[in-house]
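Nothing in this text is a laboratory measurement; each read-out follows from the coordinates by a stated rule. Remember, it's a predicted structure, so these values are computed and weren't measured experimentally. Cβ atoms are built from the backbone, for glycine too; each structure is taken alone.
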Structure P
Amino acid sequence: MQMHPVKVYPSKSLLKRDDQLAWKMASVAADKVAVQKDVQEMIINRIIDNASVAIAAINRRPVVSARGMALGHKKKEGGATVFGAPSGTTVSPEWAAWANGTAVRELDMHDTFLAADYSHPGDNIPPVLAVAQAMGRSGKDLIRGLATGYELQIDLVRSICLHEHKVDHIAHLGPSAAAGIGTLLKLPQEVIFQSIQQALHTTVSFRQSRKGEISSWKAYAPAHAGKLAIEAVDRCMRGEGAPSPIYEGEDSVLAWVLNGRTVAEKKSRKAMYEELLYTVPLPGPGEAKRAIMDSYTKEHSAEYQSQALIDLAFRMREKIADFEKIEKIIIHTSHHTHYVIGTGANDPQKMDPKASRETLDHSIMYIFAVALQDGSWHHVDSYAPKRAGRADTVRLWHKIETTEAAEWTERYHSKDPDTLAFGGRVEIVFKDGTKLIDELGVANAHPRGARPFAREQYINKFLTLTTGIITAREQNRFLEAAQNLPKLAAGELSALNVSLPRGTLEEAKPGIF
């Protein structure tokens, strides 16, 4: 990997294109380096993973609404498929990305990568796949495009923190999806460069979508970024340009969105030029794109930082005879977990039994209480209003607090894969003064966990989540097509759609489209 310093420059510096981050990212996307075998196999795993969670969410209201909007933009020639609908029903690709991206994101159960920021890099799949279908590309083309999308989003997440500045993480997704589409279509570096810049410019939004009363927009946000990325590439293929330099300009994203406290405290543009610096790792020319191998999926439908703590709750409950004898529970964890899904967020909604599902899956207090009581986790039942309102659960839930522990914050940000961790240490204090203490660094499904996910587990996840929703015949057909991805010829990628039996797909309420 090559390390690239990224900072703000005054306009008079006339920063050369070769020195701009977006140009360097476009160079990675345009590089014709081969996709390695294990990366190819992991891409297939993640396509299966996305389909699993999308079909499990297929008739949830946000997904139904997104699908209804997409079906208002049908396109017989040059269209893309929509999850749930017959494969012969195609829509304009940006709307397919919108519908499918929402379905994938709704249950908060697909892949993740956490570093300086966090991400769900599988969000690259819907827009890149939609364009691949619409443009008649092959399975190999799709694999190359997705390798780029994963690589660039993960590289940005390794190095540029967005949430520190209350910016939603889709600001890294728009550029990566645009670059992935550029690789898919074998576009010139110039076109990819402009597309990356347009995609970033249009996908900066703020973290209120994940704060307070969290709504269905949490599922829509990455779908929106994917849709905008497709539109950006379309414009740039037609010869249009973008604001530039988008990262380094004096009125750019870095300067005024990610400037942190430097300018606010020092009231100085000079300080902004001198002190605001990021270092972004990117593959060098001819270097394989392997970032997907550093990401991991979810076994449980909840925020990723809760994955290890859910598994820990399962383990700890075996030593608890009576939950009513618990005085309090303290979760010692990372800064991020404490302040985003813990009591450090200071969100009363995270303690409210009537909170939305989207809010509850961002409340480690709720999640740990239910996992501790039930010894299992279900993407529907664990969030049901009746389950959330159970009196004994509410009593236990309100005894839980989180606290930041320096050790866990350090491990959360570790660059050493052997110490990198997203869990915590849990201290259960009983009314008689005794304590039960245990800790877990990584989830069981993590590559370093007790039961790492491999192809068998991805297939089992697909079968578990889709049984009773689609036919066994459709399950088998899709799994065969996905695992045969490298051999799918140009125009055959509609095989990656998953259709529900006739009459079982919910229809959306009427809107404008």
Structure Q
Amino acid sequence: MIIKVLMLLVFFSVMIYIGLMCRKNSTDVSGFVLGGRAVGPWVTAFAYGTSYFSAVIFVGYAGQFGWKYGISATWVGIGNALIGSLLAWAILGRRTRIMSQHLDSATMPQFFAARFGGRSLKIAASVITFIFLIPYTASLYNGLSRLFGMAFKIDYSICVIVMAVLTGIYVIAGGYMATAINDFIQGIIMLIGICAVILSVLNSQGGFLAALDGLARISDESVSTTPGVFASFFGPDPLNLLGVVILTSLGTWGLPQMVQKFYAIKSEKSISKGTIVSTFFAFIVAGGCYFLGGFGRLFSDKIDISADGFDSIVPTMLSGLPDFLIAVVVILVLSASMSTLSSLVLTSSSTLTLDLLKGHVIKNMDEKKQLLIMRILIVVFVGISVVIAIVQYKQNVTFIAQLMGVSWGALAGAFLAPFLYGLYFKFITKAAVWVNFVFSTVVMLANMFVRPKFPQLLQSPINAGAFCMIAGLIIVPVISLFTKKPPKDLVDGAFACYNKEVLVHQSTSLSDDSE
């Protein structure tokens, strides 16, 4: 117990120290929200990865999808690495950095307003962000109760409050830079922790081959009658597995807190290096989490899914580990949760301040007042997330849990297609963006309230979210072909940033000089 407590105290002390040290970088809005657009590749890549993978992934999704799909759940982690990290950086990274700076946009709603014209889009995007990020923020505490109960016998409410207060302190003090540097440290903890946990759990089952053989011997006729299906390449339900891969991988392309990482990166070289680092991080952390969860059924004699739910799977798998490793796991999950929480509350506060309050509710808001309001809103958002998390836990309010599941699909479905096409194509219209906003939010809210009326495949919020994202990629260009074209000067002004000539090394581009 002394070792566990000491490790936690050191972890928390480092987080707070970094927050206080980064105060000098958060004296203006650009520094507080984007780190002055001067963040290096390693820090940005780890900030992207740690914002991507929270305790929801490690405890909730890994256990749930590992139980449903067996070892094939690893495909989710592979998809997260290849689609959610590699392709996201390659396709969005450079263009997001260039156009967002050219349009002087620090948030995604600001980007929509500057790129497509009009304040209405900015207000709508900020409302969608606010509504769906708050419940997503509260979901980050899920799973902590079981792990802390297992390791420290601490009440869930105390755990949630302590984590929220400490996260709030370093975000309020140091802004984006403190968040990014802490994410880097937390990312290293996550890399080391997930490798150690996988090796220990597999070793407890006689090694990888013995564990795989044991998994192949498990049968569940309610899922599939195929022998060895949980140890197979595509598992018992490849179609629904594909829906999970799409939602959790492609979804990052439209999430404000993820895309905002590209706004802050320093240089071209940083983007190239960050792409590699981020992909590697996702392979290890996401691939490792889902790979570990795939062996959950080996512990079925200790788990009662109907009584304890899927969140009990991973903690049960870890309960037999040595005390030191349990302490590592607790810090791993805390790192995952705190990094994502800090990113979400910073995104929520900056969006509400810069996109809703500034110029609309409060007409004259200087930079000092903007910083003060953002810091106050961080306290408010952290407080709301704590209240929701505790109420859900104490009262078992399923409505809140459903809203958390819907939030990722609604945000990514609404924003992905307009943002992606807005970076690449001039013909996309404001009307098409509006249609996509309305379509995705209505579909996801309907999925929550009237789910039985949906087709069988789309009754799952995950599949419904994946459907909204794919549909948006079709809706936006099609609607754009039949609606009023955007003003030429607006579009040309936005795309002028790509016309600037720069000098590059010949390794990047062939010389026109003839030999």
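Hey, distance in nm of label points 7 Å out along Cα→Cβ at positions 53 and 445 derived from one of P, Q reads 3.5; which structure? Kindly include the intermediate steps, with their values, before the conclusion.
Details: P: 0.8; Q: 3.5.
It traces back to Q.
Have a look at P, Q and say which one yields 26.3 for mean projected area of the Cα convex hull in nm², as calculated.
Details: P: 23.7; Q: 26.3.
Structure of origin is Q.
When distance in nm of label points 7 Å out along Cα→Cβ at positions 69 and 357 is computed for each of P, Q, which one produces 4.1?
Working: P: 1.8; Q: 4.1.
Value 4.1 for distance in nm of label points 7 Å out along Cα→Cβ at positions 69 and 357 corresponds to Q out of P, Q.
Looking at structures P, Q, which one was relative contact order in percent (Cα under 8 Å, 6 or more apart) calculated from, given that it came out as 29? Kindly include the intermediate steps, with their values, before the conclusion.
Numbers: P: 22; Q: 29.
Among P, Q, the structure yielding 29 for relative contact order in percent (Cα under 8 Å, 6 or more apart) is Q.
Assign the value 0.15, calculated as FRET efficiency 1/(1 + (r/R0)^6) of positions 5 and 61 (r between Cβ atoms, R0 = 35 Å, to 0.05), to the correct structure from P, Q.
The correct label is P.
One of P, Q was used to compute mean count of other Cβ atoms within 10 Å over residues 421-428, and the result was 17.6. Which label is that? Working shown, then result.
Numbers: P: 23.5; Q: 17.6.
Label of the source structure: Q.
For which of P, Q does mean count of other Cβ atoms within 10 Å over residues 101-108, calculated from the coordinates, equal 28.4?
Details: P: 28.4; Q: 19.8.
It was calculated from structure P.
Can you tell which of P, Q yields 2.5 when distance in nm of label points 7 Å out along Cα→Cβ at positions 21 and 381 is derived from it? If you can, show how the numbers build up before the last one.
Values: P: 4.5; Q: 2.5.
Here the read-out was taken from Q.
When FRET efficiency 1/(1 + (r/R0)^6) of positions 389 and 429 (r between Cβ atoms, R0 = 25 Å, to 0.05) is compared over structures P, Q, which one is greatest? Can you show the working numbers first?
Details: P: 0.50; Q: 0.05.
Largest calculated value belongs to P.
Taking helix-only ellipticity at 222 nm (-39500 (n - 2.57) for each DSSP H run of 4 or more, over all residues; to 500) from the coordinates of each of P, Q, which one would give -22500? Working shown, then result.
Numbers: P: -13500; Q: -22500.
Attributed to the structure labelled Q.
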